[in-house]
Structure P
């Protein structure tokens with residue numbers, strides 16, 4: 001067989017579509033690569049859903065190959081799925097009186113109404129910032145599960161977040177979607193986790209403070225929904241509830257500046273949010289709340305110093321074994337006392353726990 005004949009035979013067998021590579025579909029022409037790359041990790045986005053050509057499917061059928069018919073059916077099915085999602089989110093738009101930006105991932109539904117935010121040297125517009133925070137939320141979800149050795153089914157619900165520019169929008173949304181009002185952030189905890197807040201630039205002046213605020217509060221949502229889906233902050237588990245929120249702040253940022261309740265003056269951070277030296281001083285000078293007393297408090301009753309103490313107690317226990325800490329939380333969710341949880345999970349009495357924790361603080365926390 002001649003070379004020319006062989007080439008003709010190979011061409012007849014291959015028949016690869018140069019336009020789509022035989023995939024049957026191509027990227028929607030109305031979106032550039034940068035726009036499409038933003039959608040990585042997102043299941044839905046109202047910006048994409050509004051596209052007149054792809055209707056949110058992000059791709060269109062190739063008109064240059066034999067797979068066109070099958071591709072058209074697949075794209076149409078995806079468009080229908082996106083449209084059904086958009087209608088459910090449209091109910092929120094109707095209540096708020098205008099179209100909002102919605103993005104959704106595997107574990108989060110996010111309404112993002114900040115028009116822009118400075119991240120490092122870049123100023124991100126609303127759409128790009130929404131996807132950045134959606135990705136950050138998924139990273140936090142993965143970190144939470146890794147920390148406590150939690151399986152995907154251990155956190156059964158998606159979290160709903162509403163992040164607003166204006167206080168009025170937040171206050172209206174909080175009554176509708178979190179069943180309560182408040183000028184600060186408002187959470188609905190447990191089986192249907194929700195968090196809504198507005199960006200007060202005095203408290204949240206930049207991307208890091210917004211991110212840290214989101215991390216702290218979403219950690220609360222995840223903990224309240226995990227395992228038995230019972231918020232321990234209202235059943236005498238405030239030390240573990242608040243301690244976990246601060247734990248992830250400290251882990252990711254080395255600073256704790258968020259408190260969940262307006263009874264605490266959140267305009268001034270306790271010791272600048274750097275808690276190891278002041279906690280060490282509290283231990284040295286015996287300025288502590290006895291654990292037997294601390295373990296009877298709900299989250300709303302903790303003082304600022306008790307927040308720092310609770311963070312440190314959790315930092316110690318999670319450092320020993322994060323999976324065991326998850327088991328401790330499950331016992332608290334079952335409305336059993338912290339003393340039982342410590343004994344059953346970590347094999348320590350309250351006295352032994354306090355003594356071991358004090359030694360940990362003195363050995364590992366710097367004096368200044």
Structure Q
């Protein structure tokens with residue numbers, strides 16, 4: 001009797017895969033079904049993202065190289081490594097998960113590897129458009145996290161098959177039901193990369209308009225384009241006299257900030273869109289932090305837009321205009337009504353358990369893979 005050949009999937013991305021929770025989620029879902037998983041990527045610039053271990057998952061990263069001539073050499077080495085692992089690992093499927101992985105996907109496709117393409121963010125320049133289009137047309141399927149991005153991608157790239165997969169947490173991430181707080185102190189929480197569009201300064205300015213019982217906890221990290229923003233937050237808080245109400249905790253892993261969030265009340269997903277950045281214009285479904293807050297049992301404060309309002313209408317949060325005075329009104333209201341935080345937080349937590357989880361979101365992709373490559 002011939003030996004059974006295991007199903008294998010090779011994830012390739014010119015970045016650190018642990019910085020993208022959907023990649024960790026999908027790989028663990030497949031690994032739990034017996035797939036053997038190998039990640040080939042790079043280290044991050046300044047933050048060390050740990051990847052949650054699994055017996056069926058290996059992660060092989062090359063050193064991060066800053067932009068310049070040596071990064072181009074590093075990218076060539078990345079392509080060579082992808083080709084090397086194609087012949088050593090013998091993947092059943094290749095999973096390309098960023099625009100810079102498109103050349104690798106096309107290269108491996110030449111040698112007969114079926115490819116899935118998952119585009120988390122729209123690239124800021126059109127350099128890769130031709131390669132993205134070629135990969136999209138050849139891919140088994142393309143995966144995007146937001147409906148407007150999916151629509152634009154479909155029109156521009158003309159893929160054979162697409163899936164809309166929201167960036168939700170897994171059911172196993174969901175915390176236990178929260179208890180009501182015993183005092184009138186309100187603890188706000190922000191998690192993620194730091195920048196004026198992602199955590200606008202109005203979130204700090206509003207603290208100075210609503211007393212000393214509202215506190216802001218920031219768990220995050222600066223990126224290459226937002227160096228110094230943590231210092232700006234501290235300086236603003238000091239100038240407004242609220243420095244004792246703002247605490248910057250630095251970078252934390254997902255499991256660490258999930259544990260921390262159980263002590264807090266409200267998640268800030270108060271993102272201000274940038275006209276030049278399509279990723280910030282279309283975030284409903286693509287924002288990891290929004291769903292992470294719900295999984296932590298937090299009420300969520302979102303921008304005053306039609307898209308965000310429709311998402312929280314069932315009772316998961318509050319929308320608010322982007323002014324310090326309006327936001328201060330929301331802060332004061334929530335500080336006086338802990339039961340509202342508790343009930344809306346629980347509504348969101350239950351929604352994540354029901355269908356806003358990655359098991360549900362990724363299931364159409366998983367079913368397609370199971371049909372094409374059934375377990376022997």
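Just so you know, all these numbers are worked out from the coordinates, no wet-lab data involved. The shown structure was predicted, so the numbers you read here are calculated from the model rather than taken from an experiment. Cβ atoms are built from the backbone, for glycine too; each structure is taken alone.
Assign the value 3.1, calculated as distance in nm of label points 7 Å out along Cα→Cβ at positions 114 and 298, to the correct structure from P, Q.
The structure behind it is P.
Here relative contact order in percent (Cα under 8 Å, 6 or more apart) was calculated and came to 16; which of the structures P, Q was it taken from?
Going label by label, the one that fits is Q.
Assign the value -15500, calculated as helix-only ellipticity at 222 nm (-39500 (n - 2.57) for each DSSP H run of 4 or more, over all residues; to 500), to the correct structure from P, Q.
P
Kindly point out which one of P, Q the value 15 was derived from, the read-out being percent of Cα pairs over 41 Å apart.
Q
Given a value of 54 for percent of Cα pairs over 25 Å apart, for residues 106-241 alone, point me to the structure among P, Q it was derived from.
Q
For distance in nm of label points 7 Å out along Cα→Cβ at positions 234 and 250, which of the structures P, Q scores highest?
Greatest value across P, Q: structure P.
By the measure FRET efficiency 1/(1 + (r/R0)^6) of positions 154 and 210 (r between Cβ atoms, R0 = 41 Å, to 0.05), tell me the structure among P, Q with the highest figure.
If we compare FRET efficiency 1/(1 + (r/R0)^6) of positions 154 and 210 (r between Cβ atoms, R0 = 41 Å, to 0.05) over P, Q, the biggest value is for P.
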